[in-house]
Structure I
Amino acid sequence: MAATTNRLAQEDQISAPDLLERLVEREEQERLLKAMNADFQRLRGDESAWAEFKAETAVWDATSADVGADA
């Protein structure tokens, strides 16, 4: 594994610790996105909660459109 780490770091012209930091950050982002997707799927599975979410986003969309019209 050390050889692969060093090779990848050299290819990107960064240090091995910097490569590991980048990979850890990427893993954290991936886990966050997976958790968000799971939460979103649960929300969609609850018809009442989904309808409430859609109504709320419609309000925000209308608000955003109003702000954009003033710009």
Structure II
Amino acid sequence: MGTTWAELAYRYDDSGLGARQVVDHRFQAADGTLYAIRATGPASLTPALVREPLTRALASFCPADTECR
């Protein structure tokens, strides 16, 4: 993953699931392509638990045909 990124955290109300929280992470990958990974969970979860799968996904993200660290 490159050094260019932005992140937005927000909450919304879903009519079927109730209050939800979101972390939307946008970044430029090693191949120069812009990507977004979003993690969503119930508002009752701690922010760290919502962020955990996003953190794992970012740590292992590598576009096809690209050499990543």
Structure III
Amino acid sequence: MAAVMSADMDNTEKIVILVDECENMKLTLLPPDVNAGEYKFTVNLQGEIVYGIGAIKGVGEAPVDTILEC
């Protein structure tokens, strides 16, 4: 699911549908986290999906890279 969400992260309407699908499938979707997240959606060691910081509306890849370097 994280890969599908990453592929569609520029489409906010599709992400909303996929977030609902995560809830229906009982998948844990964590909020964006600059300490644990990455540009794309990822899966942590506990099997939870970490919201991709790049999917936040108005945030581009360059600012995310700068944030994650800190």
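Structure values in brief
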quantity: If distance in nm of label points 7 Å out along Cα→Cβ at positions 13 and 45 is computed and equals 4.1, the structure in I, II, III; calculated: III
quantity: Structure (I, II, III) behind the derived value -11500 of helix-only ellipticity at 222 nm (-39500 (n - 2.57) for each DSSP H run of 4 or more, over all residues; to 500); calculated: III
quantity: Origin of the value -0.64, -0.75, where log10 I(q)/I(0) by the Debye sum over Cα atoms at q = 0.17, 0.19 Å⁻¹ was derived from one of I, II, III; calculated: II
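Bear in mind that the values in this text are calculations on the coordinates, not laboratory data. Everything numeric here is computed off the predicted structure, so don't read it as measured data. Cβ atoms are built from the backbone, for glycine too; each structure is taken alone.
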